[in-house]
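Right after this note come the structures.
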Structure P
């Protein structure tokens with residue numbers, strides 16, 4: 001099995017060397033006292049907790065899974081105890097404002113902890129993970145009573161939260177929702193309906209669960225314009241916030257899934273369950289996006305962690321496994337064969353995984369930095385700029401990085417060959433666990449449509465232009481550094497492709513709206529590869545400076561530069577294929593009538 005080790009060296013490189021987080025925190029009104037020593041101490045403790053407490057649960061969770069009973073769901077051995085330790089250590093309080101009982105630290109620092117915990121056991125991480133989104137939703141949109149009654153227990157971790165959106169007949173088309181809400185004499189609502197694919201909708205790790213639920217009030221408009229948002233506790237709180245009577249909320253069944261077996265996914269039945277309206281009637285989807293946007297960034301992190309796990313499993317194996325001789329001459333003369341790491345194709349896979357893991361990490365923390373600015377900056381212009389950038393790059397992070405995470409997980413298994421395909425070493429579990437990340441919180445196709453249709457074309461490219469300008473400006477600045485000239489032309493060309501294909505789709509969509517849908521996936525991938533090219537150029541530049549200054553860990557920075565060069569030469573060229581596919585237009589996809597597409601039987 002993979003013995004997870006927190007990648008503290010690379011985390012510190014990204015936080016301090018690349019993104020200058022220490023100075024970033026000093027610039028935030030809420031974090032002026034946060035020093036590098038504080039950040040390091042939090043990371044070290046999170047690494048210990050992840051490695052010693054959470055990582056041992058990964059195999060247990062996969063093998064035991066969750067068990068449904070008429071009175072509830074039990075989680076795998078050790079999950080509940082680890083959650084109690086998580087609460088006792090104060091981890092849920094990290095990024096919650098002090099006004100609500102939290103520690104008031106930046107969201108990005110919580111992301112660092114989340115990466116380590118998720119990589120140690122992605123199934124376990126789901127139980128506390130969704131609660132943070134419920135907290136944010138209630139903080140921004142809840143009534144004073146809801147905040148006073150529900151938030152203290154959610155913040156402490158005594159209660160957990162869920163997000164109840166979809167139903168079996170509609171998937172991501174939330175306008176078709178049938179769950180109904182009827183006002184009652186108590187000033188609350190009775191909610192009736194069935195929700196499917198609900199993450200952590202029922203479990204035994206916490207004493208209560210607060211469901212954040214979309215439903216339609218009687219006589220509300222059809223479609224998404226008629227949706228309202230409700231908080232529905234499993235156990236209703238008393239006026240003082242203590243547990244009262246059981247609400248009419250039941251778990252009808254749990255799903256039997258491909259992966260993440262320790263992470264319960266439920267069908268939830270609401271039978272005139274009492275719920276509290278969050279925000280205004282018929283404005284539920286707008287409130288829900290507070291939850292969903294945070295969830296999409298945390299899901300993007302899963303692309304990082306599945307690539308990291310693949311690398312941690314594949315690299316040691318490739319160094320130890322002996323098979324055949326090197327094509328360029330024997331490398332292990334005292335052994336019967338050479339280690340497979342000497343073979344170019346194995347090195348191709350390892351370098352691809354490494355480039356994905358480290359590049360994806362840089363993009364997630366780049367986004368997290370702007371989450372901080374949007375939330376805490378006192379500079380109005382900087383705050384607005386961060387909000388606009390996040391609006392644009394959130395679908396790139398979620399859609400693109402999870403696709404790369406699945407690719408990396410598959411490559412990690414491939415490095416191990418037959419030993420990867422069996423359960424013993426844990427690589428096949430990583431593949432199974434990774435696969436859901438491209439589906440939930442909006443599939444890759446939905447993220448692509450959000451990016452191209454709503455964010456880029458919907459803003460008439462006003463959201464995209466500031467980002468592209470800053471990336472072009474950075475590429476231009478590299479021309480002054482001889483050692484970085486190798487990446488200037490390909491970075492510029494990638495940005496020009498991103499810019500030109502935007503104009504191409506905008507023009508073609510005027511005559512046929514299907515052109516947007518046909519181009520969306522390739523556009524997302526072009527955007528993602530271009531963003532990683534920018535960040536890999538920055539990482540290589542930082543490493544060059546460190547090397548020139550006589551750094552202590554020269555091999556680390558040398559590997560960073562070489563991985564950047566690998567990315568530019570071996571991965572970035574994929575952008576040309578996506579560009580060609582995008583420009584082929586909608587007709588090649590939509591040319592056949594649906595009736596012409598038949599099974600060959």
Structure Q
């Protein structure tokens with residue numbers, strides 16, 4: 001009873017509180033006093049340092065696009081741009097800040113997380129072929145997650161000016177080829193004027209749905225050499241970008257089906273690109289009093305809204321007479337299943353209607369199979385951006401909705417509100433089991449964290465799959481930035497750097513960024529902790545330290561059990577133990593405040609409070625929590 005009472009108090013629902021004030025200081029450049037003059041070639045009215053090299057022009061192009069950060073591990077094929085950023089971009093306004101990373105994968109992943117909060121790309125640089133090879137997994141994650149990233153790699157084009165054997169080993173005739181299948185667009189501009197055109201085009205393509213990473217391979221000498229004629233080329237102007245909306249007739253037909261349906265269901269995947277997308281989906285759902293299933297790849301719908309029926313997905317799909325899917329990443333799995341013997345069957349009832357609105361239909365490639373299995377029985381497929389289509393769909397639904405249907409629709413909403421409360425209570429009850437266990441249970445870890453942040457302007461910048469989605473089941477979240485989803489391509493090593501990029505975007509808004517990071521994920525690139533300390537990015541890392549690759553352990557258990565060999569050896573190759581890693585000590589070695597390992601659940605709340613005080617001062621902090629599998 002005592003444990004249940006404690007849980008009931010901890011699990012009390014609370015709404016997010018008012019925004020806190022920002023605590024971080026801007027990065028102070030180390031070199032000052034540059035001579036300035038008016039440069040009429042740029043579209044902005046500002047004072048600029050005298051520009052004498054190609055790298056300076058590239059800085060101005062990036063600044064004209066509103067790019068504020070450039071993350072990179074240094075490499076000699078983009079040293080000309082590197083020098084231009086630190087001695088020109090960081091000393092004149094608007095500031096372009098160089099962020100030092102320990103691995104190219106971290107550079108891209110930081111940009112990935114940043115874009116999901118800020119809604120625009122961050123730049124990152126890579127050293128020719130080998131740097132791009134390092135970055136490739138992070139690029140694939142961004143591609144699968146439909147996230148804009150602006151990437152530059154150096155290119156040693158003139159073979160006669162390569163100095164050493166290593167320059168030949170690192171050179172490539174078409175370096176971008178290795179990632180072309182999972183970038184939206186790439187180019188190798190042959191002049192500064194062409195660089196300006198290509199950069200604007202790369203930004204435009206990255207920011208047109210479906211979003212995606214773009215790459216420019218930039219000649220090393222073009223970065224370093226003086227600008228021909230000492231006059232930089234004009235910088236092309238970036239136009240306002242408008243996302244493609246669905247055709248009017250298809251929207252009208254969709255609205256008619258939704259209005260007339262007895263059991264309409266909305267499935268939302270990467271639908272809410274911005275806070276406006278979240279607001280629009282709420283408006284549509286409330287107009288229809290239709291249940292919403294959220295994939296959790298973004299915060300598409302408030303977690304505690306009565307129409308959030310994510311917990312009832314299978315039952316709702318089986319009863320739906322109209323299913324509307326918004327940006328479905330895996331449309332096959334939404335309404336179908338495959339049995340162990342390979343048989344495929346639909347979960348939907350005969351005669352039901354299925355509609356998809358997806359910008360991915362506008363742009364897809366064939367080699368990597370992230371387009372998923374062909375969905376069953378789609379009646380209407382609109383190749384369009386779902387968020388851009390919602391305003392016209394909402395207007396059409398309201399126009400077609402007769403007064404005679406409003407009472408029945410209101411009653412439908414009342415039923416779903418009751419169902420939502422029942423699901424919430426079931427989750428709260430389930431969370432009490434093992435509440436005082438050691439290692440610490442996932443519900444306890446998540447709720448101890450929420451108890452400390454619920455009155456702050458918080459942002460959970462990590463995914464929740466490996467925590468069995470307990471935050472979605474128990475927390476209250478209704479702001480777009482409070483949750484940004486998973487990694488996209490399921491590439492491990494994403495969380496630590498991507499959450500740091502998201503925290504960087506949250507920093508100027510004064511938000512409290514928190515992350516639940518798997519132990520295995522962190523060990524793919526622990527050097528990101530040094531970047532967090534060096535760049536003074538406030539973020540709370542809570543390490544979900546289950547001392548193993550837990551999903552793989554479960555899969556090995558299933559295989560070994562099927563072969564009747566026992567499961568006593570499945571820890572081999574999956575366990576992260578003997579010796580145990582002290583993540584708090586690791587953090588402290590890199591200048592990050594660290595606590596733990598903590599295995600007593602009663603110690604967790606006070607540790608989180610202490611760490612939050614550090615984060616509020618503008619510094620990163622880490623808590624090592626010895627925890628259960630998931």
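List of remarks:
- Computed 12 for relative contact order in percent (Cα under 8 Å, 6 or more apart) - originating structure among P, Q: P
- Test item: distance in nm of label points 7 Å out along Cα→Cβ at positions 62 and 438 calculated as 4.9, pick one of P, Q: Q
- Identity of the structure behind 1.14 (criterion: Rg/Rh (Cα atoms, Kirkwood Rh), for residues 398-501 alone, calculated), options P, Q: P
- A value of -11500 for helix-only ellipticity at 222 nm (-39500 (n - 2.57) for each DSSP H run of 4 or more, over all residues; to 500), calculated from one of P, Q, originates in structure Q.
- Computed over structures P, Q, FRET efficiency 1/(1 + (r/R0)^6) of positions 150 and 494 (r between Cβ atoms, R0 = 30 Å, to 0.05) reaches its largest value in Q.
- Computed 73, 62, 53 for Cα extents along the principal axes in Å - originating structure among P, Q: Q
- With respect to FRET efficiency 1/(1 + (r/R0)^6) of positions 222 and 246 (r between Cβ atoms, R0 = 41 Å, to 0.05), the largest value across structures P, Q is given by P.
Bear in mind these aren't lab numbers, they're just calculated from the coordinates by the rules spelled out. This is a predicted model, so every value here is computed, not measured. Cβ atoms are built from the backbone, for glycine too; each structure is taken alone.
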